[in-house]
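These are the structures in question, set out in turn.
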Structure I
């Protein structure tokens, strides 16, 4: 049996709704050509160090099996049998830190490097999809609130620009849209939202949706009153973010969504 097949054969899937894939270190040890657990645990410890240096959570990738099993598996001598549940990334690091003289290690390095890269690309694409969807929703909300405020006292484009900037300043702790663009090296003529993280897009959508609802529900009239309302809702949204340890002004800009959309359109055109 090829090592790729062996590694797939010992792969397990969690029973929860996440359906996460993982490997038992004990199973992996055998496939990688190790006989003694004491030798293999040395490789695991090296892999943990690599994981930490790479700025990944060791606890998230190397899970102690005893935390998940109702009763620990025991050795013939009656001692608890140590084991780890490993993510694909953890397996990749173990292969990278294994004995390169073993042919199984070299093959496993190639397998896990390829599979890890595939997983990274899938996760990246999934995140891009979420950003694109959130950007589209925010655009809809922005169009809706623009129609609302223009019918209740805001008459000029400069007044609407002030309304939007009040929203940004309240959400980002007093930082204006223009200053935020300079901080993030975003061209002056481009919308901030095209470079926002997913959480920023959702936060902006939530704050503006609340504002649109309250303006209509409370029959708010006049630009000053509407400016006050958007500030209140944006500040409330900011407080929620801060309570969860998120400071929006410190978030790094993401890849330009216009570029992502252009790449997606190219992919569609290449399809038969």
Structure II
């Protein structure tokens, strides 16, 4: 059932680390199914089909840990595959760690609205492979900036990365930052982003990781104060090692997004 467009002026958004279609259900699967991070497997397409059915209910989706076409995905651009299966007219892949035929580690964006433009940014850090995918919607001068990120494991690197993200979105009147941020709601680096970029997190009571026994909230959707949150929750969809997070927003009357599937 497609639940998009429930009410005019509302926007349903989802962020999901899909672990390249690897279905993890226990900690031991990091070892016993670890090879699936590097080689294709028979459950991959059925898992991606499940992801597509889930995301078909939303208007804009940010994906992390997708592959853009290498051996481990059987040379399939997973963002494009999910988008087409879910009926999205627009999608964009950002390759952050290019290992040639062995891996195309990426962020992805699916959208039922037409963006003004999409930008790819490399995030600072000692190790390469982290990026921010920035999409602008609406009209020039009154844009909605949506930024999809997958942050580093180290606190110092995350602090620099979130500072970079803050500078990216500050010029825009409305903003959403979402993704796997590898830190909790009270982490100093995340609190710093919230304060400097005038963002807030609608809810942080529900943990999102690991999916089979959630203990930590490391997946976030942060929204600017100009956007009214109607609903926010962690979605019970334990396919990846992360659970998806969802928000529904009521947009200001002055903010008009272009096109809709």
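The numbers here are math on the coordinates, done by the rules we state, and not lab data. Note that the structure is a prediction, hence the values are computed from the model and not measured. Cβ atoms are built from the backbone, for glycine too; each structure is taken alone.
Where does the value 2.8 come from, among I, II, when distance in nm of label points 7 Å out along Cα→Cβ at positions 98 and 218 is the thing being computed? Answer by label: II.
Among the shown structures I, II, from which was the value -5500 of helix-only ellipticity at 222 nm (-39500 (n - 2.57) for each DSSP H run of 4 or more, over all residues; to 500) calculated? Provide the component values of the computation, followed by the final result.
Details: I: -20500; II: -5500.
Derived from the structure labelled II.
For the set I, II, ranking by Rg/Rh (Cα atoms, Kirkwood Rh), for residues 122-225 alone places I highest.
Say we calculate Kirkwood radius over Cα pairs in Å, for residues 178-233 alone for every structure; which of I, II gives the highest result?
Working: I: 12.8; II: 11.8.
Comparing I, II by Kirkwood radius over Cα pairs in Å, for residues 178-233 alone, the maximum is at I.
Of the structures labelled I, II, which one yields 2.9 when distance in nm of label points 7 Å out along Cα→Cβ at positions 130 and 154 is computed from its coordinates? Among I, II, the structure yielding 2.9 for distance in nm of label points 7 Å out along Cα→Cβ at positions 130 and 154 is I.
When relative contact order in percent (Cα under 8 Å, 6 or more apart) is calculated, the result is 20; to which of the structures I, II does this value belong? Spell out each step's value before the answer.
Numbers: I: 15; II: 20.
Only structure II yields this read-out.
Looking at mean count of other Cβ atoms within 10 Å over residues 170-177 for structures I, II, the greatest value goes to II. Out of I, II, choose the structure whose coordinates give P(r) over Cα pairs in 5 Å bins from 0, in percent equal to 1, 6, 14, 19, 21, 18, 12, 6, 2, 0, 0 when calculated. Matching structure: II. If mean count of other Cβ atoms within 10 Å over residues 146-153 comes out at 15.6 when worked out from the coordinates, which of I, II was used? Traced to structure I.
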